[in-house]
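A short reminder: the numbers here are calculations on the coordinates, not readings from a lab. Remember, predicted model here, so these are calculated numbers, not experimental data. Cβ atoms are built from the backbone, for glycine too; each structure is taken alone.
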Structure I
Amino acid sequence: MNKIKLLSAVGTAVAIAVVAASCGDQTTRSTGWEFSRNMYDPIGYNPDQPNANFKDGKTAQIPPAGTTPVGFERFPYSASNEDYERAGVELVNPLVHTAENLEQGKALYQVYCAVCHGPEGHGDGSITKDRTLEAESRQLENFPPPPSYARSDSINSSRGGRMADLTDGKIYHTITYGLNMMGSHASQLSPEERWKVVMYVRELQKN
């Protein structure tokens, strides 16, 4: 029994000491003993930390010239009219013309393009028409309609030639860089999605 009492007393004393040590004396910011510190202290450098492994002492480095980030597809054409024309000659839609690709292109067009170009590509999207904000009875601003893609409308592009005659490359270039009041859609649509939209626009040109 004496041994049991002794062990109990020692255990109680150790427990009290541990609790007291963990609480601190209010004069230090030490948290006491730490368990598995490498589990929450990162081994790697943070981007804004100094780094002696590089000559300039910085962790964040500019990618080497000529490299392409993973998942990024480089577009070797500038936004100039010259490269627009070059893209129109050199680029052809790499996707196979299937019902599935066409349907996906239509869905993307309805989301990103129809609001301006109209559901059938006639340039009669919802923001080109009179609209009223009913909650405030306020007339909303109208935007000028873009030219129609339809062959039956025989509308010319602002860069020359009929809209119905725009090639795959010219349409893709315009989606990538934008034109006039149309902004770039490169951040909204991946290269594959842009080609699907191109496929659907080519169908609209037949109207």
Structure II
Amino acid sequence: MARLLIQGFEVWKSHLDSKAQTDLIQDLRPILKGAPLFSPTTASGKKMSVRMTSAGSCGWISDTSGYRYEPNHPGGRAWPAIPDSILSIWRDTTGLDRLPDSCLINYYGEDTKMGLHQDKDEADFSWPVVSVSLGDDALFRMGNPTRGGKTESLWLSSGDVVVMGGEARLSYHGIDRIRFKSSRLLPKGGRINLTLRVVT
């Protein structure tokens, strides 16, 4: 297991072994049943290619009313709790006692990407964001706290974890593409990305 530091992004390569990855997928199944994936739109009304849901006391929502956290799934039910197996990744990689309020769950299909963006809908940017990759490889682009300038890219594999804190907390980042069916973790292919955030 290697730990890389790239433009302030802390990348924990192969942090989760194959069994831990399989166990995580099993822990996600009841969450996805209770809070099904949905296709959000941007504030401008454009449909995102990624599908998402959340776990925790609040979940991230994007629609024509803007970007925000809400206590309930768009279907009306409260979000499921974050499993201990996911919280343990937060503890292992950050060393923090303060636990995240929300776990955003994104599913990337064959042609899914995520443009460069900042995670800035939280109240306190002193807490890191922890990102967990499961499934197909993804080309992760890392930028700067302001738009433009030099970016660096790195292929993330299943089991990799990225910690975005300190100087990288408000840096732009995104997913340019995935290598569809490069992993056998998800029977139908694709990538699941978990991002843990302290919201309040």
Structure III
Amino acid sequence: MIDYLFSQYRGYPTYHIILELTAIFFGLWSVWCAKKDNILVFPTGIISTLIYAYLLWTWSLLGDSMINVYYFIMSIYGWYHWSRKKGEVVEFPISKITSREKTNALIIFVLTEVFVIIVYLFFDKFTSWASYVDTFITGIFFVGMWLMAKRKIENWILWIIGDFISIPLYFTKGYTFTSIQYIVFTILAIAAYLEWKKHLVKQI
């Protein structure tokens, strides 16, 4: 069983394995901080996303690579947004998405899909079912990160969907460690949604 799960790493450069494990560590730490509504979600996430942006590009998962570059940008914005206060009170606490934000989310999703499809076509990377799945979850994760930066509880619903789909994607591509990470991400995202929901109830 162990050999089946991890045999693909035999041909990988050692530094790639070290980078993947480092990115996983900071990625899990980041999601845990997000679950706790802790601003450390952003600096820890930045480290993970920079490493993954490089690794995913070398693995030919262009959509996911671009996701991580986008995560980096949105992490800077989110760090600033979450840190804003009026006196001692957080200016933008956990909240629900508005009607206008729903429209903006749909626009972000569509534009992301169009852009990623163009990139895949340009590099002639539509070579397997994984490429199409990667294109779809890129849109989901783009919107999810935008909502996370804006501290909207609905971000967790998108993370749950995207993380769950990513589990078989990475496993079949041969990245078992990352696939296991997404199993944990899915569990954490469900727990985070329930925890943020409790925060919203307390604010009412």
Notebook entry, point to check: Which of the displayed structures (I, II, III) returns the greatest value of relative contact order in percent (Cα under 8 Å, 6 or more apart) on calculation?
Noted result: II
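Check the numbers for percent of Cα pairs over 21 Å apart, for residues 13-116 alone across I, II, III and tell me which is largest.
By percent of Cα pairs over 21 Å apart, for residues 13-116 alone, the leading structure of I, II, III is I.
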Next item on the list: Work out distance in nm of label points 7 Å out along Cα→Cβ at positions 61 and 77 for each of structures I, II, III, then name the structure with the largest result.
Entry: I
Checklist line | Top of I, II, III by distance in nm of label points 7 Å out along Cα→Cβ at positions 45 and 181, largest first | finding: I
Next item on the list: For the read-out helix-only ellipticity at 222 nm (-39500 (n - 2.57) for each DSSP H run of 4 or more, over all residues; to 500), a value of -26500 was computed from one structure; give its label from I, II, III.
Entry: III
